[in-house]
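Structures incoming, each one as structure tokens.
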Structure P
Amino acid sequence: MSTPAWSEVPPPGPLAVTPAAAVTGRPVAGMLHSWDLSTGVDGPGTRFVTFLSGCPLRCLYCHNPDTWRLRDGRRADADEIVQEAAKYVRFIHTSGGGATISGGEPLLQPAFSGELFHRFKHELGLHTALDTSGYLGTRASDALLADVDLVLLDIKSWDPRLHRQVTGRDLAPTLDFARRLAGLGKEVWVRFVLVPGLTDPAENVEGVAAFAASLGNVTRVDVLPFHTLGAAKWRAMGLEFTLAATPGTTAEQAAAARAAFAAQGLPVF
């Protein structure tokens, strides 16, 4: 069976997820891009970060376009990844860190993500974080989310038309998922990329800030400056990076955006 192109990925819809392979007696596998250890950018402390392949969004500023397609990853089973993470457990615990699943979009592979979260949490005793756009939030079962301690939620824009321009997809599923997480009392860190001349209008930033503040479960906001460090990957893949001439976010622009979130009473970085 051929792997579907991103444009063939269906819109969000319910999908049953069983977090433990023991139920079926078969190993759970998925398409892996890579893994890495990081500090301070993928959740608290030092993190074992699993990057999965496949994403339904096409963000104009994406710095990892090589994670867009499932077929560009390699097939790996959960045992392999958990065994790799286990090598660093003592170091991770010492730093107050944990395990993060990122991408790509982890919820494009919910069974694989659910299995990994379950094992990271219950076998290795690690704090767990899901890094997601929320667009496929309905694919995350309550069982999957029960094994997630923190959600890193990327809200690309408050203006629906601008969101579609930036990502190629609708905004509503992300907001619906954010509200669901609030209802579950799940801790959320909101991430917002500030792109000069694109996502930086005051009303757009203030809209994201007001929405985040309304949820009641957002404990941190990261205003991320735009950069062109991923442009080389676009060129290598034969893709046009349309933001190549866009200047990077200045310190003054970032400070103004952070002030908008702080004005809503949100902890902002």
Structure Q
Amino acid sequence: MISCQHIHKKYDTVRALHNVSISCGKGEICGLVGANGAGKTTLFKILLGLVTADSGTIEISGNGAKKIGGIIEKPALYSYLSAYENLRLFSKMQAADASKQTIETSLKQVGLPLDRTDPIRNFSMGMKQRLGIAVALLNNPSCLLLDEPFSGLDPLGIEALNQLIFDLAQETQMTILISSHIIEVLSSVCTNLSIIHNGEIVQTGATSKILDTCTKGYTLCGSNIKSASFLSEYHAVTNGNCATISASTNEIPEIIFKLSQQQIGITSCKPVLDLQQLFNPTQK
């Protein structure tokens, strides 16, 4: 479990965090959403013990050999070493088991091949992120922090990393807290979200509830969707086989039903978020 209450942090006269409280339970995947500079990395450094908070309390609990592991921004790896050599070196640094069997098990756990002996400078960004997670998992932490792990990844890399994170939580009941500035990415894997803006948590709750509250419309895609004239009632803007409409969550089932009656099959339905509502929920 990760829990922090009323965290404050200043750098000289700059307020980095103000009265920040978040929690993430055992086996949960929680997301911290905020723009660049909102305070996400500062909070993660405090939780990892790399920076000291000015005030507030932190509780990190679990049954692993170490309480918490994590990646802050990009993984700090040795580009001239292989994945195996990196893990062996970091295992020795952390006084973890550096046996061949253990290291190979760690590589398998994050989906990295055992037959790659070349330097990791040849690896894709997604493979480096997986190796970074393998390093963070040394000594079997009960909690894992991932700071902007999706940066630089293509859609396939994001999907693969999401699956790895989901598997870790399900199989080991690990507490996982992830930060990102892209809510669409976090919403696909996190059950709960906390929104941070200018160093303050402005809202927190179940992912589905936050998305419902901040959704101002939907983008529907399907063949011949332009022929659905009734979508003009929802101020539809079409682009190819897609139409973006102003509609609430409650209206979408009926709209999709009407489209099916007109023999228009919907291949995707994606919410369009009101970012002002997301980061300023009390603003009218």
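We did not get these values from a lab; they are worked out from the coordinates using the rules stated. Just so it is clear, the model here is predicted, and its values are computed rather than measured. Cβ atoms are built from the backbone, for glycine too; each structure is taken alone.
Given a computed value of 3.0 for distance in nm of label points 7 Å out along Cα→Cβ at positions 30 and 214, which structure among P, Q does it belong to? Please report the intermediate quantities before stating the final value.
Details: P: 3.0; Q: 1.7.
Only structure P yields this read-out.
For volume of the Cα convex hull per residue in Å³, the calculated result is 158, so let me know which of P, Q that is. All intermediate terms of the calculation are to be shown ahead of the outcome.
Values: P: 126; Q: 158.
Source structure: Q.
If we compute mean count of other Cβ atoms within 10 Å over residues 54-61 for structures P, Q, which one ends up with the highest value? Could the numbers behind the result be given before it?
Numbers: P: 21.2; Q: 13.1.
Once mean count of other Cβ atoms within 10 Å over residues 54-61 is tallied for P, Q, the winner is P.
Hey, Cα Rg over 2.2 N^0.38 Å, for residues 62-165 alone derived from one of P, Q reads 1.15; which structure?
Details: P: 1.15; Q: 1.00.
Of the structures listed, the value fits P.
If we compute mean count of other Cβ atoms within 10 Å over residues 134-141 for structures P, Q, which one ends up with the highest value? Write out the running numbers ahead of the final one.
Working: P: 23.4; Q: 20.1.
Once mean count of other Cβ atoms within 10 Å over residues 134-141 is worked out for each structure, P has the highest.
Can you spot which of P, Q the value 1.5 was calculated from, given it is distance in nm of label points 7 Å out along Cα→Cβ at positions 110 and 126? Walk me through the intermediate numbers first.
Working: P: 2.3; Q: 1.5.
This value belongs to structure Q.
Looking just at FRET efficiency 1/(1 + (r/R0)^6) of positions 86 and 206 (r between Cβ atoms, R0 = 41 Å, to 0.05), which of the labels P, Q belongs to the structure with the highest value? Kindly include the intermediate steps, with their values, before the conclusion.
Numbers: P: 0.40; Q: 0.65.
Top value of FRET efficiency 1/(1 + (r/R0)^6) of positions 86 and 206 (r between Cβ atoms, R0 = 41 Å, to 0.05) goes to structure Q.
For FRET efficiency 1/(1 + (r/R0)^6) of positions 38 and 222 (r between Cβ atoms, R0 = 25 Å, to 0.05), find whichever of P, Q sits highest and give me its label. Could the numbers behind the result be given before it?
Details: P: 0.95; Q: 0.10.
Of structures P, Q, the maximum of FRET efficiency 1/(1 + (r/R0)^6) of positions 38 and 222 (r between Cβ atoms, R0 = 25 Å, to 0.05) occurs in P.
Ranked by relative contact order in percent (Cα under 8 Å, 6 or more apart), which of P, Q sits at the highest value? It would help to have the intermediate numbers written out before the result.
Working: P: 18; Q: 22.
Ranking P, Q on relative contact order in percent (Cα under 8 Å, 6 or more apart), first place is Q.
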